[in-house]
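No value in this document is a laboratory result; all are computed from the given coordinates. Predicted model, so just to flag it, every value in this text is computed and none were measured. Cβ atoms are built from the backbone, for glycine too; each structure is taken alone.
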Structure I
Amino acid sequence: MRGWAATTAALVALSCCCAVAPGVAVTSGRAVNSIYWGAYVGGGQYGLADGPWDMTSVDRFEAHVHKKLSLLEWGQYWVDCGPRRCGPQGFPARLFDKVRARGAIPVLSWGSGSLQAKSPDQPAFRLTEITRGRYDDFLRRWAVAAKRWGHPFFLRFDWEMNGGFDAWGEGVNGNRPGDFAPMWRHVHDIFRRAGANNVTWVWCPNVVYPGDPPLDRRLYPGRAYVDWMGVDGYNWGTNPTRADTWRSFADVFTTTYDRLLALAPGKPIMIGETASTEVGGDKAAWITDALGTQLPQAFNRVKALVWFNKNADGMDWVLETSADAENAFAAGIASPYYRSSGLPDPRRGPIPAP
């Protein structure tokens, strides 16, 4: 909290003599740019449920990094299956309210598939099925509920579509090259007709690692259908769960970042998921370089950052894997460059970059 308190005091002092533009932090009497930052907070390492279902896990995360986050991310698939039946998951207004009550902006990773599916092979959710209108009634209800809720939020729809991990990936589930963008536009148009202008659409591929095919331009729905560009990327190091090689933040992101700039010049970029292992290098140094050097200096079109603080897939992603990693993150995120709060004006359309 110390970094945020100092920034707040500076803002108060400066307001006596001049106006400060929205989205600009102030330190030592000098205005600086800022970006949104936050996390996907897995509760497992605290013995709790994930945020926002259990906000105690978010409290503990913020206590460890000594700063309030401005983004909170979680995931929801279109269908969830209980012990007896499968059913559609409606708009999670209660969870959105919990996030907003903390002064943070919701980031919902919204997937067109079933939560319980063990593979991307889900014929009912082929991209062409969605485009043909199979889920239009569900989508209209969801869009109307989003409009009724009324506040701005990020919708990271069908993320990592270039990875082939989920039902919406091209090249899996019977999907063909060129199927993804028409599906996205179809869903987006339903929201537009419903008047759900409080939704900020984030198009978020996976990073292109060495040896991967380049990011296919046909996946991009077009400028009128995307508000923010996004990208997910991790340093897997030599962790035996998925042994690779140690990669710096720049190694992970540069190629795909440059591609996003070429696809959509001028659009803000969100890093929708990132983290590093401890195995194969120095995690604390990786974090220090990412927060202190790479993001503010080399990746200045990145306007939002989400740390994936959950040990998924057997990996050691959480900050709490070592005191050094936790302290490095706290020191880096203390900079006023990383915005601690600031909800956008609910009367505005897509959330602007700070």
Structure II
Amino acid sequence: MMAAVLYGKEHLQVEPVAIPTIGTGDILVRVKVALTCGTDVKVFRRGYHARMIVPPAVFGHELAGDVVAAGPEVTKFKIGQRVVAANSAPCDQCFFCKRGLENLCEDLLFNNGAYAEYIRIPARIVEKNTYIVPDGVGYQDAALIEPLACVVRGFEESAPRAGDTVSIVGLGPIGLMFVKLAKLYGCRVIAVGRRKTQLDRAAALGADHLIVGDDNADPVAQIRGMTHGRGVDVAIEAVGKPQTWHWAVNMVRRGGTVNFFGGCPNDSKVNLDTALLHYSEITCKASFHHTPTYIRKALDLVSAGHITAGFFVNKEEPLTNLLEVMRHLMSHNGHLKTAIVP
């Protein structure tokens, strides 16, 4: 089969590799679509991911496809079924799993290899975090549930209420998912982005107010002006830069919540005003990854038609063009997803 193999920093080759062999509890899936992701771009740029991928390896993790083989112990799936598999599964036995924090599982099993004609889904993910794609749901829509699950978890843990004002800083695909989700929950949304195209997309998804936020434009004062000087109820940072982490803290009201959803580069440091955090009773949260519960919630949202790939995917490319696609996505933040079709 053909697959995209990552060898190191910005070193990717689409080449023939062996079709994966499966174990007794595994399934083999013919990949119908794999979506690009900001994490994949970071992995491509760095050449590795400390927890998820060590080169040389086939990479990519947002996929949907068809079951073409199943191990003898597999009972949940049959050959020919359309499925979507998450990129991880917890152990359900460790300290964190027993406390409902499966995303922090001490033995979290990751799976990569979506940028290929076939992918092996290991037994634990088959059992705990693989789902049949409902009739009427397209492959691109189904492949969207992994990043959407992360967003749903981050949003719900920020505990907004209908009528709350939510600021979303960063309008790449993840930020746009937050915009759409916040409107579904009945929130007033202030979208902060660097480029007009990003702001236009946020407006199309229902954002109530649009603000340019870049190195020359601090959005905090504008947000204070829109909220009678108080600030927003919830501020979600979806960029992953120390500067925008500071913005999020400074634009939230007393008693409000900040979600540092965007992960900053390794070794980043942020200095926060302790008096502001303490005397304004600001809650600061960070959200990482997803759990099976949120994968199911994301699939329900997609199945109901509330969120579809049409909002977040703007083109298709063959697997042979993946290197060009990755280089394009590296050019700046905020590009929409590309559907890679093996």
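Rank structures I, II by mean count of other Cβ atoms within 10 Å over residues 61-68 and report only the one at the top, that is, the highest.
II
Among I, II, considering only relative contact order in percent (Cα under 8 Å, 6 or more apart), which has the greatest calculated value? Kindly include the intermediate steps, with their values, before the conclusion.
Working: I: 21; II: 18.
Biggest value here belongs to I.
When you work out Rg/Rh (Cα atoms, Kirkwood Rh), for residues 149-284 alone for each of the structures I, II, which one comes out largest? Don't skip to the end; give the middle numbers.
On the way: I: 1.00; II: 0.93.
Top value of Rg/Rh (Cα atoms, Kirkwood Rh), for residues 149-284 alone goes to structure I.
Out of I, II, which structure matches 5.3 when distance in nm of label points 7 Å out along Cα→Cβ at positions 125 and 229 is calculated?
Computing distance in nm of label points 7 Å out along Cα→Cβ at positions 125 and 229 on every structure in I, II gives 5.3 only for II.
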